[in-house]
1. A value of 0.45 was computed for FRET efficiency 1/(1 + (r/R0)^6) of positions 111 and 271 (r between Cβ atoms, R0 = 35 Å, to 0.05); which of I, II is the source structure?
2. With FRET efficiency 1/(1 + (r/R0)^6) of positions 7 and 39 (r between Cβ atoms, R0 = 30 Å, to 0.05) coming out at 0.55, pick the structure among I, II it was computed from.
3. Taking mean count of other Cβ atoms within 10 Å over residues 175-182 as the quantity of interest, name the structure among I, II where it is greatest.
4. Could you figure out which one of I, II the value 144 for volume of the Cα convex hull per residue in Å³ was computed from?
5. Given -15500 as the derived value for helix-only ellipticity at 222 nm (-39500 (n - 2.57) for each DSSP H run of 4 or more, over all residues; to 500), which of the supplied structures I, II does it correspond to?
6. Say we calculate FRET efficiency 1/(1 + (r/R0)^6) of positions 63 and 263 (r between Cβ atoms, R0 = 35 Å, to 0.05) for every structure; which of I, II gives the highest result?
7. Here mean count of other Cβ atoms within 10 Å over residues 183-190 was calculated and came to 12.9; which of the structures I, II was it taken from?
Structure I
Amino acid sequence: MDCSKCGADAITHLAYSGLHLCAGCFTQSVEKRVRQRIREDSVVPDDATPEEPDTWVIGLSGGKDSVVLTKILHDTFEQDPRIELVGLTIHEGIEGYRDESVDACVELTDELGVSHELVTYEEEFGVRMDDVADADPEGMAPCAYCGVFRRDVLERYADELGADKLFTGHNLDDEAQTAMMNFLEGDPRQIAKHFDASLGGFDDRETQETFVPRVKPLRDVPEKEVALYAHTENLPAHITECPHSSEAYRGEIQELLLELESNHPGTRHSIMAGYEQLAETAAGSLRDGVDGLGECNRCGAPTDREVCRKCYLVEAVDGEVPAQ
């Protein structure tokens, strides 16, 4: 099949658009969508200068999504002195899995000349995810612990690194799954929080100086296209599923959406287009803000409880709460 753009041999067919694309046109298409999302979300501030650049910390796991995001951000802003990139990698303590992805992160950042920081759960909390998965005192899936720990480390270190924004590699599939889960759980406040945390343009979100604002430039790009981009560009991505991964509910939603997308191309895009509008409306009417948050009496993090969820779980697995 010929490329719909230039007539060369196509390597992929985008069913939702009907386009057949060659390698060059495909990578340009992905990059164009990421850059367009950055523009539409007003990510680059008007007041950024070479003397006071905007610092963007990237949650760099070494998987395909974060590697592709780092590569495109680097190529887009390498010559822009107003933007400073820093890769932040978290080692959860999963033997035979994270070590290889850390190597991928080091290889990528060395090749691109991007600053890179590595932190570990063991240093931060005195625990390794392998041990947490074996113990499981709360009777939860390992992902439930890891997600809380990861969000805390990303937030704290982004703040320590002086981040103006925290970038994550969530793709279209990730975001459509989250949207469907929020709908099915019937929680409008969670939908509102999702918008304020990382959706919409920065001019539309509530200013929350307590948290580093998040950016998801890959949220218009399907997961398979991210993987194909990593392969086409020969990026050092570690594409292996975590051995402790067991998010059963999200997995069911993923299968449902893949079937719907197969039968009705464009379903994921339609879900997100409508969801972002509804989330913005929900945020406008249900927004709580952070004024009512107190501080965790263990670590000082913002929370609406005496002890934040992270400290509760760290103590449950006999870890060490980070000092205030």
Structure II
Amino acid sequence: MVYCFLGIDTSAYTSSVAVIDECQQVVWESRRLLEVPLGERGLAQSEALFQHIQVLPKLINLVPQDIWSKIEGIGVSTSPRPVEGSYMPVFTAGLAIASSLASGLRVRLVSTSHQEGHLAVGALEGLLAPDFLAVHISGGTTELLKVRKTTLGKYDLQILGGSTDLHAGQFIDRVGVRLGFSFPAGKELEKLALKAAPGSASLLPSSVKGYEMSFSGVETAVQRMIERKKRPADLARAVEGCIVRTIFKVLERAIEDTGLSEILIVGGVASNRYIRNELDKKFNNQARLYWAKPELSSDNAIGVALMTREALMTN
């Protein structure tokens, strides 16, 4: 019989359930964005937790019946990052459901983190090095990491730096919502940027000090440009260009400081094709960049299921 592993992830804006088999193939997967009212730039944790509690049982009910008898283990993200003190209330919803399922099915429960799930799904794209750099860019995280795979099913992460204010995804969403898009605004902003005039990518400066990144100042600058009726498409491309230069600067320094040149870039912002293409061009032969598939860059439970498989198949 083929063994399967079920993963659950309840991030700030997405409920997700996934099943993979022992060969790391996705057997089934479903996710649902939480509902954010038009014009709003996010959800309070209490509202997000409430929505997860409503949505998760519906997703679990969609799992094909013939899969349940093959489940060997259940994994769940219980924190944003694998560091002491990392906590968000939304992850308690996933833990409650996962614990109940594991108990009912009499299978092992594996706890992991949301960030490790992102790394696991990105590493599927050929990254084999035990030591590498990683950038996690999303609406809830903008971090530069030094990563070591010490044990199967676990990453040892050292945070080298990150944003001191807004995250890259927040920067995108705040501009996108101001331009009239619904939250999250990444996909619509990316489409709009395709209509930008040449040179628009350099309209905004990038703010980097060592490994620290800042997006609040440029976000304020974009809001002023919107008031002055600057072309929305040009502003969308300017936001993308600013993020590219910011990430490039911190990674260039990290490569020099650590000697590592294998880089994994994950998170919802990493699904943006312009950002991918421009960073690949900038690094050329200086480093090798790995990206999760665009559809797997945003929050999902597949990485959690992968971590669960790895932890249980080696024990």
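Every number in this text was worked out from the coordinates using simple rules, so none of it is lab data. Since the structure is predicted, the reported quantities are computational estimates derived from the model, not experimental observations. Cβ atoms are built from the backbone, for glycine too; each structure is taken alone.
1. Values: I: 0.45; II: 0.85.
Source structure: I.
2. Details: I: 0.55; II: 0.35.
Checking each candidate, the match is I.
3. Values: I: 21.5; II: 19.0.
Looking at the calculated values, the largest one is I.
4. Working: I: 144; II: 127.
Answer by label: I.
5. Values: I: -15500; II: -13000.
This value belongs to structure I.
6. With respect to FRET efficiency 1/(1 + (r/R0)^6) of positions 63 and 263 (r between Cβ atoms, R0 = 35 Å, to 0.05), the highest-scoring structure among I, II is I.
7. Working: I: 12.9; II: 21.0.
The read-out comes from structure I.
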